[in-house]
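Heads up, there are several structures right after this.
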Structure P
Amino acid sequence: MDNIQNKDLLQKSSYNYYLPEELIAQTPVEPRDSSRLLTYDIKNDKIEHKIFRDIVDYLKQGDILVVNNTRVLPARLYGFKETGAKIEILLQKRIDLKTWEVIARPIKRLKVNQIVTFSKNLSCKIIEIGDFGSCKIEFEFLGVFEERLIEVGQVPLPPYIHEKLSNKERYQTVYSKIEGSSAAPTAGLHFTKELLDKIQEKGVKIVEVLLHVGLGTFRPVKEENILNHQMHSEYIEMSKENAQIINQAKENGQRIIAVGTTSVRVLESCADENGRVVPAKKETNIFIYPSYKFKIVDALITNFHLPESTLIMLVSAFAGYDNTMRLYDIAVKEKYRFFSFGDAMFLF
């Protein structure tokens, strides 16, 4: 068992691991559920190597499968300053009708009140410059903003993916509904509608929650002491009806299985001191790392995450630090595919 007093677990460098570049998945596999699945029974310390569609064999009647139904915006925009200099804008979080928090590149070329033009119908003004390339902008547009965005925006694939995506829907989950994310909740990319039907036929309930993925999930940890890392907030929703389903299942001793770290963050952000979830429409900046005591989540489906990321820290909190680093080492040796379009783990 991990020693939660061990200060090494608070060091960013403790979450580094060796990853050959060729294991970073550049394209999704077809069909979605043919990706590989590493399963780990934590209590019995048992590892198995499966195909993702085999997940149905590990689920039981009465389980609650919690998915994040966010949908990725065409959030990457390319525009020009009056000088002709090219600027890239990545939408992160909507503040009001016209105002957004964004990441801008190159940030050094921008000043407050400068105008960046994306098309004849869409431009923005820089209203505030923050840290790590972030800034606030105010859009000016003709017609409906979402229509202008679809005209000029691109699906914002992560920087480690160099291949072009032929089908934009492959960076959306099959259950995506509510637009607002700047990145996909990637653990959900493995599910097909047919697989979800099989899971429901087994007596598993599928419950939808919402977290719009933004800076909070993907901002790199800069500080060596992870306690000094500041999480950006992200918008979440938990409905009254779904809170009741989850609470009833907990009372009956049934498992709450989170699909992805974003679902974990919704569930744990909505937990009260009695281990029940409460309905919410709010911001969360929850940061989960070893020593965190999970109140709601009993099992986790997740991809393989970047070294030194808040995501691998969350997985380490759930499965145990030593277990997690061992699983990652095994995944590298077994040539699993990593990151957004990579393979998955089931931890239970």
Structure Q
Amino acid sequence: MTEPLQRPLGPVMVDLEGTELGDEERRRLLHPQCGGVILFARNYASPQQLKALVDAIHGLRHPRLIVAVDQEGGRVQRFREGFQALPPLGKLGDLYDHNASDALDLAETLGWLMAAELRQYGVDISFAPVLDLGHPNSSVIGDRAFHRSPDAIARLGNAWIRGMSRAGMEAVGKHFPGHGSVRGDSHHELPFDRRSLATLEQHDLVPFRRVIQTHLAGIMMAHVIYERVDPLPAGYSKIWIDRILRGQLGFQGAVFSDDLSMSGAHSVGGYPERARAALDAGCDMLLVCNNPDGAETVLESLGDYLDPVAQLRLVRMHGRPGRLPDDLFQSAEWLRAVQRLEAFRTAIEGADSADLFDPTTEKLQ
């Protein structure tokens, strides 16, 4: 068996084409500027295949590359067959309006279940939870958000993160400073938010501020221009990352760009310009997805780039061993969590909100 290559984590997270590592992909993952891999539905066939793929990625280097996925629940859940089907976070917000205590308890349970299942197969992080406001203007966020209320989002987000932490996974809140109040979808266009900083501080920034004060190891930036704060998108903005996020909010964790291949990231030029702008603004890790040539260009453009502080932040994003019960899927904690999820999912599917949340009924077990 080949010994892992001793090499610090670089600042680029790339994706893969299929369910196994190809020779070209293996070479890319060994590049000094690579630091992680993000997996999509196309990279998943079964839990056993996922474990083999993650083990192969982790076996390439030391410290091991960070393996990530978007496993929020609802419409953004990359691994489905063989995994628990998680509800959209907004369903927890619906419950919160009728029974806040039950909603917070269930959020922690489902955060644990999501993270425990991924950690069982070696995945380090899920890019979750969404801390954006659930404003009806935003179709791309919508029910991915817990709620429209900043206070409710902060409380549910902290509960979800507590659950993740118990399973040995750090959380990555997204999309700072808030994507939920703009109509445009940054996958396809560059959205503009024309509100003042004072307004943003009273609304969209509240969940991030409160969760940071509790515990948050990672944040993903939004490809949105908040034009009364900075003419640059937030992910390229020193004002947002250095002055506000790190300076005013005191965030000490890892900052992830959103995907540099998205339309909302195109405003500063080609892939090398996007990478340099994001790093100069303060991002620690750059995502480059669905464009192997773009990923290759970014890796090569960075030359001998080195940021020891960013490397320390990124190493802390590795999944923590020893946090899960032996024989996880037969453990009492797992079986209770699955039972609660199934009861909640059945209630969502089988009753309207008035019936589901009638205060005279028993709590969901």
Structure R
Amino acid sequence: MAAHFSRSASLMGFFELVEELDGDPQDLLASCAIPSAWLETDDNLIPSEKLAELLGRSASSLACEDFGMRLARLQSLSMLGPVGLLVQQCETLGEALSQLQRFLYIHSQAGLLQVDTRQDTCLVSFAPLVSYEGRDRQLIDLTLMAGLSMLSELAHRTIPLQHVYFSYRRPDNLEPYRQVFGSGVQFEAEVSGVALPASVLNWPLKPERARIQALVQRYISSIEAAHPAQLESQVRALIRQLLPLGQCRLAQLASVLQLEPRTLQRRLSERGLRYRQLLSEERALLAQRYLDESEVQLSHLADLLGFSEQSVFTNSFRQWTGKSPTQYLKERGRRLKFRAGKVQV
């Protein structure tokens, strides 16, 4: 079965929370066969199934039914990396939600995000694609609460809730839900999500340069921690993260690295490298990895690699491998999946 992936930043706050609950984070990671090194930086890709398993095991081992919600309290927009940078520059909350729906799969492919607006209500729902022993409660709790917290962080005010829905069975202890969501919580619903007044979509956002700069600096620090003093590795890491946003240009890379574009070009040239060369190599590697290891749709793969049109991606893939994407998969006994309607994230 093809895998879904999530950035290691999805587990921001994990060590802190487990230790607060008198647990051993290393033991829990080992029980799920997750190397602790995967959590040392934000941009490591871990199987989403492992993410769901770790959340479920942690809740069970620590006798903490609201583990997912507690972990969400330790997370912020910074965990979204470049997607967080993107949504912080939106003009309205509705635009930010739209960008999250489109690009959340860059951060995590653990579930489907859907935004539906009808009359005076906006329903933001999340459908997990992975679970632990058939249970997905912790992943749902983490996603919904973290998502609401991030929207409030963007808007600088609390998001009003009309209703909150959970697809799983009603838990014995409802107090954590009352503390977080108030009244109006329904279990065993068709979907897991939150109903908001549609009017909040028009709330204007006021991007704060200082906050955006702080998020950029945190992201740079994460890259530098993974690749200290290695310019090529840092540039490759940035290419992988900026490609899906359609903002992977030399000027953008230089800006994130706090360099002038000419300075970045010169430093790459001194190492016998060119930006276009690194861009093409990373696109080729990512394309083959996603086709080998995931069920990404062809149109989404083109987006992931920063191509404006699917046909341009197909032509580039043929140049890299001598085959079209469909031919490449056919040789491996697999087929591309085409889905209409909902966006896979």
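FYI, it's all coordinate maths here, none of it is from the lab. A quick note: this is a predicted structure, and the numbers were derived from the prediction, not measured.
Annotations
- Comparing Kirkwood radius over Cα pairs in Å, for residues 198-277 alone across structures P, Q, R, the highest figure comes from P.
- Cα extents along the principal axes in Å, for residues 62-261 alone from the coordinates reads 55, 40, 25; which among P, Q, R: R
- For -11500 (helix-only ellipticity at 222 nm (-39500 (n - 2.57) for each DSSP H run of 4 or more, over all residues; to 500), calculated) the corresponding structure among P, Q, R: Q
- Which of P, Q, R yields 24, 9, 6 [semi-axes √(5λ) of the Cα gyration tensor in Å, for residues 86-125 alone, calculated]: Q
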